[in-house]
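Just below sit the structures, each encoded as structure tokens.
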Structure P
């Protein structure tokens, strides 16, 4: 039996992880280590999201939240409502790197597949109009 230095409860040795260097059990029980890891992860989640946005697009998490608010929490193209902030993908020009808006998981790659080309998008529009005509 061993007493956890975090929760103070005496538990069997099987409730403790074993150090690889000297084969002795750690001071904190597995449950306390798991709880610490979970809290640490949640505490740093926004920090990591902010760092990723800064690195990828040059914007902060608060700027993305402001964009989301301005777009009424909807995709700027199809107007689908975002369930979570992670559903809102940052759309940007691949040449200038300028952020344009937030798009859903269908519209964002759609724009990318057309390589930001207005000519290709206009051609696709004409194509759809040609084949979407109602036959009377």
Structure Q
């Protein structure tokens, strides 16, 4: 697991494909609006049935998770003033939680990926492109 930090701000958490740990490992603090965890259980483990009850939450920014199923992706990070801060390369099996700042992507090898984020999503109100 890698925390991507620029100027004391957490921009992203990357979970590489080779991460392996028994049990449940959360990588995020409880105050983030998107949570990221890895779970590894042995055959026969029972996860008790449960229901998630309605809880009012205030979400001030969109956080998104990308999971790379195939290919290679370059992630460029930018601060809130749109200044370039750094780069990371994601490969098959890697997962990233984008938390703060801006980001852009370059597909380095044909890619298949999943994107997970809070909704509802309203494109014209959700992004400032630069």
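Bear in mind these aren't lab numbers, they're just calculated from the coordinates by the rules spelled out. Everything numeric here is computed off the predicted structure, so don't read it as measured data. Cβ atoms are built from the backbone, for glycine too; each structure is taken alone.
Comparing relative contact order in percent (Cα under 8 Å, 6 or more apart) across P, Q, which structure shows the greatest value?
Once relative contact order in percent (Cα under 8 Å, 6 or more apart) is tallied for P, Q, the winner is Q.
Starting from the value -14000: which structure in P, Q was helix-only ellipticity at 222 nm (-39500 (n - 2.57) for each DSSP H run of 4 or more, over all residues; to 500) calculated from?
P
Please compute FRET efficiency 1/(1 + (r/R0)^6) of positions 50 and 90 (r between Cβ atoms, R0 = 25 Å, to 0.05) for structures P, Q and give me the label with the greatest value.
Checked P, Q; max of FRET efficiency 1/(1 + (r/R0)^6) of positions 50 and 90 (r between Cβ atoms, R0 = 25 Å, to 0.05) sits with P.
The value 3.0 for distance in nm of label points 7 Å out along Cα→Cβ at positions 26 and 122 was derived from one model only; which of P, Q is it?
Going label by label, the one that fits is Q.
When you work out FRET efficiency 1/(1 + (r/R0)^6) of positions 10 and 66 (r between Cβ atoms, R0 = 41 Å, to 0.05) for each of the structures P, Q, which one comes out largest?
Structure Q gives the largest value of FRET efficiency 1/(1 + (r/R0)^6) of positions 10 and 66 (r between Cβ atoms, R0 = 41 Å, to 0.05) among P, Q.
Kindly point out which one of P, Q the value 26, 20, 15 was derived from, the read-out being semi-axes √(5λ) of the Cα gyration tensor in Å.
Matching structure: Q.
Assign the value 2.3, calculated as distance in nm of label points 7 Å out along Cα→Cβ at positions 18 and 114, to the correct structure from P, Q.
That value comes from structure Q.
Out of P, Q, which one gives 5.6 for distance in nm of label points 7 Å out along Cα→Cβ at positions 42 and 82 as computed from the coordinates?
So the calculation was done on Q.
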